[in-house]
1. P(r) over Cα pairs in 5 Å bins from 0, in percent was computed and gave 3, 14, 28, 28, 20, 7, 0; which structure, 1, 2, 3, did it come from?
2. If distance in nm of label points 7 Å out along Cα→Cβ at positions 7 and 71 is calculated from each of 1, 2, 3, which structure is the one that comes out at 2.9?
3. As an exercise: relative contact order in percent (Cα under 8 Å, 6 or more apart), calculated from one structure in 1, 2, 3, equals 49. Which structure is it?
4. Could you tell me which structure in 1, 2, 3 was used to calculate helix-only ellipticity at 222 nm (-39500 (n - 2.57) for each DSSP H run of 4 or more, over all residues; to 500) as -29500?
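Please treat every number below as a calculation from the coordinates, not as lab data. Since this is a predicted model, take the numbers as computed values, not measurements. Cβ atoms are built from the backbone, for glycine too; each structure is taken alone.
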Structure 1
Amino acid sequence: MIRDFGNKAAAELFHHGCTRQLPRPFWKRAVHLLEVMEAVDSLDDLVSGGFPPSVRLHPLRGARKGEWAIDIHKTSGWRITFRFGQKEFFDVKIEDYH
């Protein structure tokens, strides 16, 4: 379940299905991934609930240690980043952090 959002782009996409912050070709997959995040309560369920290409779940390092990321598109830098704990996703963001 998603507890809260860390930026406007993630909240808009989840609630309205669109945002100016993310290129339109990525909206459908990003919305699907957010819906999967809302429906599951573990990282394993997140991986199995995504559709091809895989969600490519990976932990972030350095200053962002403790955060996770999943790819919205494999060749772009757009990711959904978040923290996870107690069966909840929080500080969920849509960002291109590369």
Structure 2
Amino acid sequence: MIGVVATLTVAEGKGPDLEKVFADLAAKVKANESGCLMYQLTKSRTEPNVYKVLELYASQDALTAHGQTEYFKAAGPGIGACLGGRPSIEYLDAV
């Protein structure tokens, strides 16, 4: 299994917009990607403009397929418009 933690810092006031774009994306991921075991947006309790996407994939192939979907690519501009900086992406191997 492969984990991904994407840390997103949103611009002031853009949190609700990010949540809306992500909700649509997450619904499509859950409906179409059996290899994606978890795809969850979370919000920091201590930093109000920081969100983390927690992802868990059954394999590298499932992760690669996720990044190639049309709905993932289409969500990029909407998510990007909400950000106040560059996202940080961490890849993790299950042990």
Structure 3
Amino acid sequence: MPNRRDIKKDINNVLGDVLEECYSQMLFNNSKNEKEINVIIDTAVDLADDLIFRVNNADDITKGKAMKSHFNKISEELEEKAIGFIEKLNTLS
């Protein structure tokens, strides 16, 4: 079963990479589509906050299978949203 520390690191690493791509896109495209990229950045930061909050507040889930299922849902949502952010960013370039 994944532990909280690893899931939080995954969240920070994946969404950190998304933010890095956003800033690179803004830098290399001379502020073209800056408003749309800022929306992606804001959404990614909000997602990171939400996912870490959900990881930290999983104390009420005491059973092993329920905890594993909860963490798997968080990981799946992270992957799905990160792919969506990158695809949206690619359409802007």
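1. Working: 1: 3, 14, 28, 28, 20, 7, 0; 2: 3, 13, 24, 27, 18, 11, 4, 0; 3: 2, 14, 24, 20, 14, 10, 8, 5, 2, 1, 0.
Value 3, 14, 28, 28, 20, 7, 0 for P(r) over Cα pairs in 5 Å bins from 0, in percent corresponds to 1 out of 1, 2, 3.
2. On the way: 1: 1.9; 2: 2.9; 3: 0.7.
So the calculation was done on 2.
3. Numbers: 1: 31; 2: 49; 3: 43.
Corresponding structure: 2.
4. Considering all the candidates, the number was obtained from 3.
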